[in-house]
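Trainee: Presented below are the structures under discussion, each in the form of C-alpha cells.
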Structure P
Amino acid sequence: MDAEAATLLGKYIGAGLACTAMGGAGVGIGHVVGNYLAGALRNPAAAGGQTATMFLGIAFAEALGIFGFLIALLLMFAV
C-alpha cells in the first residue's frame, strides 16, 4: 500500500469515527425526550414549565451531532 492510499484510508476511518457523534446525538435526544415524557406522565401540572428545558436539551444534543458531522466532512474533503 502506498502512502497516498494509506492517507486516504486514514481519512475515511477518522470520518467514520467522527460520524459516531451523530448516533450519540440520536441516543441523547431519545433520553431527553423519554425522561421528559416520564416526568410529564407522573406530574402533568409541571410538564408545561419543563418544555423549554426539554427543547434546550434537544438543541444541545443535536448540536453535538452536527459538530461531529462537520468534523467528518473536514476529514474527508480537506486538502
Structure Q
Amino acid sequence: MDLMSLTFGLPLMPLRGLIRLAELIQEQVELETRSPAAVRRHLDEVEEARASGQITDEEADQRVEQILGQMIDQPGPPG
C-alpha cells in the first residue's frame, strides 16, 4: 500500500468495516431463515398457536404461506 492510498484509504476503513459487518449479518440472517430447522420451528410455532386458539385457521394459513414464501423467494447462499 503506497502512501497516497494509505492517506486517503485510512479514514474510510471504519466505514468499510461497518459495511462488511452489515453484509455478514445479512448473510447470517438469510442462512437462518432458509435452514430447514428454522423453517420447521416456525411452522411448529404456527401450529401450536392454531391448536391453542391464539390464531384462527385463516391466520395460520397466511403465516405458513409467508414462511414458505420467504424460504422460496430468497436467493441461494453466497458461494
Structure R
Amino acid sequence: MKKNTLTFILMLLLGLVAGTLIGQLLLPYTGLSFLTKSVELTWQPKADLLVIRYDLNLHIRLNLISIAGLAAGLWLYRKL
C-alpha cells in the first residue's frame, strides 16, 4: 500500500474512532474511570468577508483510550 497524506489521516481517524468506541464500552466499569474520563475541545472559526460567510463548529472529545487508539493508528501507518 502506498503511503500518502490521505492514508495517514485515514489511519489516525480510524484509530481515534476505534479508541473512542472502546472507551464508550468501558464506561460502565468504575475501576477504569481514569481511562474513560473525557475532555472536550471546541474550535469555532467563523468569518464574514461580505462575499462569503462561514461558520464551522468542531468538537473533539478525548480520553486516554482514544489517545491510545490514535497512537495505534500512527503505529499501523508506520508498519505499512
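Trainee: Between P, Q, R, which one scores greatest on relative contact order in percent (Cα under 8 Å, 6 or more apart)? Write out the running numbers ahead of the final one.
Mentor: On the way: P: 52; Q: 33; R: 45.
Structure P gives the largest value of relative contact order in percent (Cα under 8 Å, 6 or more apart) among P, Q, R.
Trainee: Another question about this same structure. Can you tell which of P, Q, R yields -30000 when helix-only ellipticity at 222 nm (-39500 (n - 2.57) for each DSSP H run of 4 or more, over all residues; to 500) is derived from it? Provide the component values of the computation, followed by the final result.
Mentor: Values: P: -30000; Q: -26500; R: -16500.
Comparing all candidates, it corresponds to P.
Trainee: Cα extents along the principal axes in Å computed as 66, 25, 17: which structure among P, Q, R? Don't jump to the answer; show the numbers that get you there.
Mentor: On the way: P: 65, 18, 7; Q: 66, 25, 17; R: 53, 38, 13.
Working through the options, I get structure Q.
Each value in this text was obtained by applying a stated rule to the coordinates, not by laboratory testing. Keep in mind that this is a model prediction, so the values were computed, not measured.
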